[in-house]
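Undergrad: What follows are several structures.
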Structure P
Amino acid sequence: MKKISLLAFFLFLFSAVSYAHGPVRGKMTATVDIEASPEEVWDVIKNYDDMSWHPGIKSTEGTGGNEKGATRVLTLAGGGTITEFLKKYDAKKMSYTYKITDMSIVKTIQHSGQDEDVPVLAVDNYQGKLTVKKKGNASVVTWVATYYRGYMNNNPPVELNEETADEQVTAVLKEGLTSLLHKFEPNTLPTAITFTMKR
């Protein structure tokens with residue numbers, strides 16, 4: 001009887017832990033080939049405190065330049081701000097990695113009897129990496145974003161679920177890479193950008 005009870009307890013505990021398991025980390029990878037040298041493309045995006053190449057960013061205020069630990073506050077064209085931290089910068093490899101540390105709130109909603117803040121980007125623990133590499137006589141730019149949905153508990157509201165997070169992150173990456181592409185190839189369609197998602 002004891003063995004059965006113990007087994008039932010562990011099965012219950014396992015199911016409870018499984019149910020309590022929140023969101024799964026997503027990895028969005030966007031790539032685009034550009035008919036320009038890696039040096040030319042990198043020159044546009046290399047300064048961490050300058051995101052004027054992205055149409056979704058109205059202005060950037062940065063401290064620390066391209067040194068590890070530098071910060072930047074992005075004022076969005078649609079309103080709101082995102083604060084980011086530079087984790088790694090490698091000029092030789094034409095790559096840098098950053099992490100969101102703070103975001104302004106768009107609104108507060110009621111969910112499961114509690115107030116929930118909805119940030120400008122419906123994500124949590126977001127990290128991004130931009131890389132430019134040589135591809136034949138041209139370049140390939142890769143932008144990787146890893147993140148959780150904005151609501152870290154079970155049963156997320158629509159505003160903070162995986163679908164909304166994926167949709168918003170896709171829009172950010174697509175808008176930025178399309179703008180970068182058009183600096184060198186004005187007539188190339190955004191369909192040249194490919195996306196892969198893993199979760």
Structure Q
Amino acid sequence: MTDIILNTASTSVIHCGEGAFSKYAPRIEGRKFIVTDTNVYKLYSNMIEEYFADAPIKIIPAGEKSKTLSKLTEILNAMADASLKRDCTVIAFGGGVIGDIAGLAASLYMRGVKVVQIPTTLLAQVDSSVGGKTAVDFKNVKNLIGTFYQPQEVIVDPIFLKTLPTREIRCGLGEIIKYGALDKNIYDKLLICL
């Protein structure tokens with residue numbers, strides 16, 4: 001298991017490796033609020049209930065069609081209805097869509113509360129959960145409304161990759177190969193794997 005600290009405007013700690021979820025999820029501080037989608041909840045509701053038993057949860061439909069202002073408003077309404085305060089932590093439990101919209105909600109609620117990303121797709125694990133990019137689509141433009149808002153933590157566990165369809169794995173591998181084209185160290189590591 002590896003911890004990586006990104007030096008950005010705000011520091012994010014990334015926990016990587018097998019068992020990262022079971023080790024670090026119980027350590028998340030503050031009152032927790034879960035944002036997930038219907039597909040992820042169907043697969044991991046037992047884990048969510050085990051690790052975040054008392055946390056309010058907002059489940060939105062899976063897919064890019066949910067990255068809208070209306071779904072963002074639903075999440076913010078659910079947060080307000082749960083009487084969350086500034087010490088709460090939003091947990092984005094899902095792929096890139098969930099990470100984007102939950103991160104944006106966290107950046108807006110009470111002018112910013114903590115967010116922890118738990119990416120469940122390979123693409124989200126290698127790209128969208130890190131870097132602090134949050135957004136919703138607007139007027140048929142992808143990611144038109146958003147903020148840069150660093151997660152406090154990212155918990156990357158390969159356990160979530162076991163349920164992914166082949167296409168999702170390929171999308172994530174494509175992103176890794178793209179990084180390899182941009183960074184010789186990553187490229188050399190990829191060559192070793194071939």
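Nothing in this text is a laboratory measurement; each read-out follows from the coordinates by a stated rule. The structure presented is a predicted model; accordingly, all values stated were derived computationally and were not measured. Cβ atoms are built from the backbone, for glycine too; each structure is taken alone.
Undergrad: Say we calculate relative contact order in percent (Cα under 8 Å, 6 or more apart) for every structure; which of P, Q gives the highest result?
TA: P
Undergrad: One of P, Q was used to compute helix-only ellipticity at 222 nm (-39500 (n - 2.57) for each DSSP H run of 4 or more, over all residues; to 500), and the answer was -11500. Which one was it?
TA: Going through each structure in turn, the value belongs to Q.
Undergrad: A value of 14.9 was derived for mean projected area of the Cα convex hull in nm²; which structure in P, Q was it taken from?
TA: P
Undergrad: Here's something else I'd like to know. For which of the structures P, Q does the calculation of mean count of other Cβ atoms within 10 Å over residues 90-97 return 14.2?
TA: Matching structure: P.
Undergrad: Here distance in nm of label points 7 Å out along Cα→Cβ at positions 26 and 146 has been calculated and equals 3.5, so which of P, Q was it run on?
TA: So the calculation was done on Q.
Undergrad: When FRET efficiency 1/(1 + (r/R0)^6) of positions 42 and 58 (r between Cβ atoms, R0 = 25 Å, to 0.05) is computed for each of P, Q, which one produces 0.95?
TA: The value was obtained from structure Q.
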